[in-house]
Structure 1
Amino acid sequence: MVNFYVFEGRNIVEAIEKKARVKSKKQLEKEFKRNLMRDLMKKIKKDMEDKGIKIRPLAKKAGVDRSVIAEGIVTCKTAEMKLDTFMKIMDVVYEKLEERQGVIRSFIKISQNELNIRKALCYCQGTGDWGLITDLVGIHWGNRVLNKYIRVYQLFNKRNQNVKKGQPLLDEMDQHIFSNDAEIQVVLNILYALSMHDTFNIRAMYPYMGKVEKNLMDVSDTFIHNWLAMYFDERMAYVNLFDDKPDLCRQKCNGILENDTFILLIHATAMCCIGESYMFEDQLLSEKWISDSINYLDRHGLPRDSRKYRAFNTTLNYLYIEFGFNLDKINFEYIDTSELGYYIGLYEDKEKGLEMIYNLVKERGSSPFTDYYIARINEDLEGLEKALMRFERVANYHYAKAVRRTIELLKKAQGEVEKGWGKLVY
């Protein structure tokens with residue numbers, strides 16, 4: 001009996017010592033990051049001095065209290081500033097985007113405040129910094145409070161980085177149980193809606209977008225609410241576009257462009273979306289807006305291998321191919337296989353273009369677009385009617401216009417041929 005108590009006593013002591021070691025390790029990590037934050041603030045302070053930036057005018061221009069700058073940067077009394085406040089100050093201190101983003105990224109990586117991490121995840125999603133999301137997932141995975149947020153952004157990042165999207169991502173999401181927290185539900189339902197879009201099921205997006213709108217009202221933090229609301233408005237602009245409501249679409253997009261909250265990717269996407277809304281009304285105006293959105297990404301240094309950069313170029317390439325103008329401007333470096341097959345089939349080699357699309361369908365499955373491309377290349381009126389039905393079935397009424405236009409042109413051409421034969425007969 002004595003031995004048993006001695007054994008149990010040793011176990012308890014060992015458990016306490018282990019817990020102390022873990023606590024000590026966490027404390028060391030916390031202190032290490034605290035020192036890194038001090039070093040970062042010292043660097044910013046030096047940069048301010050080198051540029052002759054004084055606290056009073058900086059506070060006025062950034063719209064923050066002088067004491068916030070003094071205690072956060074000059075004396076480092078504040079352990080960690082609010083991310084949104086820090087960003088306002090950095091917007092003034094660093095004029096160059098690359099330099100400013102570098103400092104903000106450093107701040108985010110060493111942040112320990114849980115609300116700041118949630119803000120950072122939101123910020124990264126809006127700015128398209130997928131690599132930083134990956135870093136944050138790695139740094140904070142296992143944090144009891146943050147895990148529920150980390151999990152949903154980790155899934156979102158799979159779509160961001162083209163690791164997994166559409167039905168495979170939906171299947172993985174369905175394996176998880178998510179928190180009812182309003183913030184998480186907003187992000188989650190946006191991801192569900194986008195995944196439905198990836199499967200060309202536009203109609204299925206609506207219930208998820210409704211859930212986003214409902215949960216947004218319960219997101220209490222102003223910064224997170226504004227960024228998620230902007231992201232939601234961008235998605236709603238596309239829902240209105242697909243629903244063939246161009247005026248509502250442009251209204252949403254213009255609201256984004258006029259908003260005081262600047263989010264690079266969302267701002268550029270709004271420009272591209274306006275361009276798409278004019279595609280069947282005014283091709284030159286459509287070209288201008290989409291080209292401007294691509295140039296906007298270039299000016300702000302977004303990597304050319306990013307999802308958005310490729311998507312905008314694919315849209316512009318489609319415009320040229322669909323309407324047969326400025327074909328010399330097609331950027332073949334950023335063209336999807338389906339659009340490349342469409343181009344080759346229409347303008348170069350019919351059989352080669354069709355073969356490319358058929359092979360793609362075998363690999364990925366068909367879509368309303370591949371059905372349309374094949375039917376148009378073949379001048380197949382019945383195939384076009386089926387493609388039109390498929391576009392309308394998924395509620396993509398905007399791009400269904402392309403099919404309607406081709407059907408009208410083909411019927412007109414066939415009618416003229418029949419008239420010609422009639423003249424020969426009589």
Structure 2
Amino acid sequence: MADLRAALPTQGVQDLLDQGNRVAKTGASCTTDPFGSGDDGKVLAPAKKLCWDPGDSATEEWIPQGVTGVSDAQSDELWGSRKPLVTAWYDKAGGKGVRLSFLDPQTAIPGDPDGRRYRHVLLVEPYYNSYGHVSYKAVDVHAGGIAWYKYYLYVADTLNGLRVFDMRSILDLNPDQNVSVDDTTLDGLKSNVRDETQIGRQNNVYYSHTYRYVMPQVASYKFVSAQGNTSAATCVATGAPKASYVSVDRSNSAAPALIVGEYCDSDDTHPEKGRVGALPVDDATGLLKSANGVVAATGAFYLPRDLTQGAARYDGMYYFNRSWTTHSGSLRRATVSGGRLVDYGANITNAVGPEDLSFEHGQGVPGGGTQYLWSLTEHRMDTTDPTCTDPGSPCGRVIYAHRVTDILARP
């Protein structure tokens with residue numbers, strides 16, 4: 001990592017937000033609606049909603065999956081003076097890996113009260129090439145969940161564990177902002193943000209699939225037990241779990257934790273619904289607490305339902321997003337009773353294609369602010385698919401948040 005930082009200049013999160021080159025829309029300007037009336041006519045409408053730039057909303061190449069925010073990262077819910085959200089997208093073709101979107105949902109664009117700037121950043125994995133030169137490659141994972149704590153961003157790596165990235169190490173390949181001219185790098189080489197096909201150091205030029213910013217991996221946590229799962233869909237009940245999604249629980253300031261769980265599409269030969277567990281975080285460092293290099297879960301349970309795309313926990317209440325192809329998804333609640341995780345209340349009809357979850361805790365507001373449960377949807381609006389145009393459950397990509405009080409008020 002030190003060699004990459006010596007080669008390419010770094011950029012801070014607040015500067016990244018200021019230099020956003022795409023515009024999301026909120027308020028009346030956000031017309032995409034993956035909620036509709038719900039398949040049962042009882043959908044829980046979001047309290048907040050943002051629509052992507054048209055290109056990102058319609059792209060078939062990139063699929064949105066993970067979400068986290070500064071409320072996960074900081075107890076005061078601020079990064080400098082900003083309150084950013086971060087989302088993760090995976091490249092469906094697999095060649096470009098994962099990109100992040102940094103977005104400030106509160107800061108309007110001057111002259112555009114419903115506009116919110118955002119910027120993409122490509123995740124990369126450093127390595128030394130055959131000449132001994134530092135380079136990097138795409139991070140080819142599903143990124144079904146992400147979690148931000150202090151400076152570190154945790155990314156779910158389904159069959160392996162968690163990958164870790166550092167907000168202090170966002171590298172800039174085009175600091176002069178002139179795309180047509182290769183920039184001279186700190187180590188005297190060049191960087192090119194025009195060539196979409198190349199990544200890393202090639203013939204003494206740094207490439208990034210045209211992305212101005214790359215964010216290198218700095219660490220990883222791998223499952224100790226042998227992995228019994230062989231796919232991202234079905235599950236087994238023994239051996240290492242899958243890291244399908246991840247979130248942060250800050251409800252106990254003395255014992256912050258990452259909540260990690262499995263997506264399982266059960267069938268007759270694989271009836272398992274999945275597992276969810278908590279990993280302790282060292283608040284002083286932002287890294288996981290370990291003993292002799294091993295992180296021990298502080299609690300783990302079998303999930304009461306399958307098809308879980310995201311999980312969050314706060315004050316002992318678990319929240320789960322469940323999907324069902326291009327039909328309305330559902331938001332479930334659960335609590336621990338008798339040593340088991342059991343359903344709490346009824347199903348809550350949700351958006352089509354709900355994914356990862358992030359809990360905005362409100363601790364940054366004196367006396368406690370409004371709490372929100374953030375998520376995002378994955379299915380692009382596809383007018384050729386009749387199931388995507390059903391008024392009860394239309395497709396579409398948005399970032400959204402429910403008020404936690406609205407969720408808990410449901411039976």
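Given that distance in nm of label points 7 Å out along Cα→Cβ at positions 221 and 357, derived from a single structure, equals 1.9, which label among 1, 2 identifies that structure? That value comes from structure 2. Starting from the value 9: which structure in 1, 2 was relative contact order in percent (Cα under 8 Å, 6 or more apart) calculated from? It was calculated from structure 1. Can you tell which of 1, 2 yields -1500 when helix-only ellipticity at 222 nm (-39500 (n - 2.57) for each DSSP H run of 4 or more, over all residues; to 500) is derived from it? Attributed to the structure labelled 2. When volume of the Cα convex hull per residue in Å³, for residues 117-180 alone is computed for each of 1, 2, the one that comes out at 158 is 2. Once distance in nm of label points 7 Å out along Cα→Cβ at positions 93 and 373 is computed for every structure in 1, 2, the highest value turns out to be that of 1. Quick one: semi-axes √(5λ) of the Cα gyration tensor in Å came out at 32, 25, 21 when computed from one of 1, 2, so which one is it? Structure of origin is 2.
Computed from the coordinates by the stated procedures, all read-outs in this text should not be read as laboratory data. If you're wondering where the values come from, they're calculated on a predicted model, not measured in any experiment. Cβ atoms are built from the backbone, for glycine too; each structure is taken alone.
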